[in-house]
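**Student:** Okay, got some structures for you below.
All of the numbers you see were taken from the coordinates with simple rules; none came from a lab. All figures in this text were calculated on a predicted structure; none of them were measured in a lab. Cβ atoms are built from the backbone, for glycine too; each structure is taken alone.
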Structure I
Amino acid sequence: MRQEYVALFFRRHSMSSYKILFSNLGYARGISGRLSEHIRYAHRHFYCPPSIQRQSLDQLKQLIKEVGPDLCCFVEIDQGSFGPARFNQLKHLVSENHAFSDIENKYAPDSLLRSLTATSGKSNAFISRKKYDFEKIYFTCGFKRLVYKIKVTEDITLFFAHFSLKKSVRTRQLLEARDLMRREEGEVIFLGDFNILSGLQEIEPLLDEGRFTLLNQPDVPTFFFHKHELVLDLCVCSLPIGKNASLKVLPQSYSDHAALILEV
């Protein structure tokens, strides 16, 4: 039923000019937010067979086929560390329709985590229908620091990142994200797993000037764990974009995060 609904929805909205998918893959371990799966498959956090990863990634590929995004942005994707048996997940996602791609370790350039066996492949990445100009920027604090900056049109710049779980670090990263958005001359979109565990009030510094707006509905969760439902995966954008854009939240059975589908 879910796949039929997704396909029907995007057929009805096929006139949208540009679509962006954002997804926290949970490293394609095939673990949803159900407590039973976290218990039953806990060993996959230490070793996950490529067959399980392929199964999860094939579900994502089906979602991409149904949605037809121009650009897909991923966090918690692995390019071949020990736990996923050196399996490069991005290579499995690249296709004829989304042939342009990039992947980068999410830790600071000088971080020891880049060289450790367990974390050397932990990354952010994107795939797209065409080639874009892009940069890799780094927050000045935290372990997870990578921010992708992609020029999607002459007038629109996209950022996406995976924010810290530690609130004090996350607060500083949010201020740095605000500065990145302020410096752009055109319109701006910032997608990410913001990890705002204390609630949406954490992103008020991004919104208090009135230049940017949050597209998420406060009562539509994007993260699920047992009985807990939180809004963690967000889309913040310039007001002119927000007036005409739409954001959909679609469940991912292979992850405890939902995917975001932005139509601009």
Structure II
Amino acid sequence: MTIAAGVLCTDGMILCADTEHTITEDRKSQASKVRAWQTVYPHEDHETDTRLTIAFAGAGHADWIAAFIQGMDRDYLMDVPDGFDLQIFEEMLETYNQNFFRDYIRAYAENPNHRPQTHILVLTQFSDGRRAIFHTHENIVLKAEERSFMAVGAGAPVFEGLANVLLGDVSVYKPIWTMKQAASISVYIMDKVKSEVPGCGGNSHILMIPKDGGDQEEIPTRKIKELEIHHAAVEAKLYGKLSESLVKKLP
């Protein structure tokens, strides 16, 4: 099932995923599962253009995840309608997801236990500041309405549990970290997920997407490895101090 997560930040948003793919029940591979692209269309006042960024990540069976993303791009995002906004995008996503579920998931097997698992994380961001995170699974579309992050896949509970503490108050839908700060924290969380949850593995893939519609930036694998080593050293020091404090508290 693997892990994918999105985080809204003060200056944009980030998309995280591991690189372990499920091919069949007993076969896995390593590949990127993060995709993002931008399109520009006239604003409703026809005096300015709006830049729209759509980013996808998936957890589950690789072929169905790829089919979902390719179909969404081909059928809905190649030519956005006039007056396109966040509400229209959400309605569009719900319609597409229902059709995809009917044609490719439910049609594959009536028994839910035999169906391919496809958890899709969808981040959308307009250059005027509107943005949201969605999670699609089977015929359901969920929206992160009370928190600035969302995760999908087997590692989602661990990611969200740590994110509750490290990325901010889940009761307030207001980002408090910049993209670079949230990315560094997310490297740590992703490393913990991969070490604790079977099926989550490979390298961490993190993409930073600016709010102003600028070029997206992928954090190099080398830099992520350096951060993981740094975080491990910090964690070891903290646990050492914690152990000393606990011993001193004993009678």
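**Student:** If mean count of other Cβ atoms within 10 Å over residues 133-140 comes out at 14.6 when worked out from the coordinates, which of I, II was used? The partial results should precede the final answer.
**Tutor:** On the way: I: 14.6; II: 18.5.
It must be structure I, since only it matches.
**Student:** Of the structures labelled I, II, which one yields 19.5 when mean count of other Cβ atoms within 10 Å over residues 117-124 is computed from its coordinates?
**Tutor:** The structure behind it is I.
**Student:** If we compute relative contact order in percent (Cα under 8 Å, 6 or more apart) for structures I, II, which one ends up with the highest value? Please list the in-between numbers first.
**Tutor:** On the way: I: 21; II: 26.
Once relative contact order in percent (Cα under 8 Å, 6 or more apart) is tallied for I, II, the winner is II.
**Student:** I, II: which one has helix-only ellipticity at 222 nm (-39500 (n - 2.57) for each DSSP H run of 4 or more, over all residues; to 500), as calculated, at -7500?
**Tutor:** On the way: I: -7500; II: -11000.
Source structure: I.
**Student:** Turning to a different aspect of this structure: On Rg/Rh (Cα atoms, Kirkwood Rh), which of the structures labelled I, II is highest?
**Tutor:** Values: I: 0.93; II: 1.01.
That would be structure II.
**Student:** Now, a different point. Who wins on FRET efficiency 1/(1 + (r/R0)^6) of positions 37 and 181 (r between Cβ atoms, R0 = 30 Å, to 0.05) among I, II, i.e. which is largest? Walk me through the intermediate numbers first.
**Tutor:** On the way: I: 0.25; II: 0.75.
The maximum falls on structure II.
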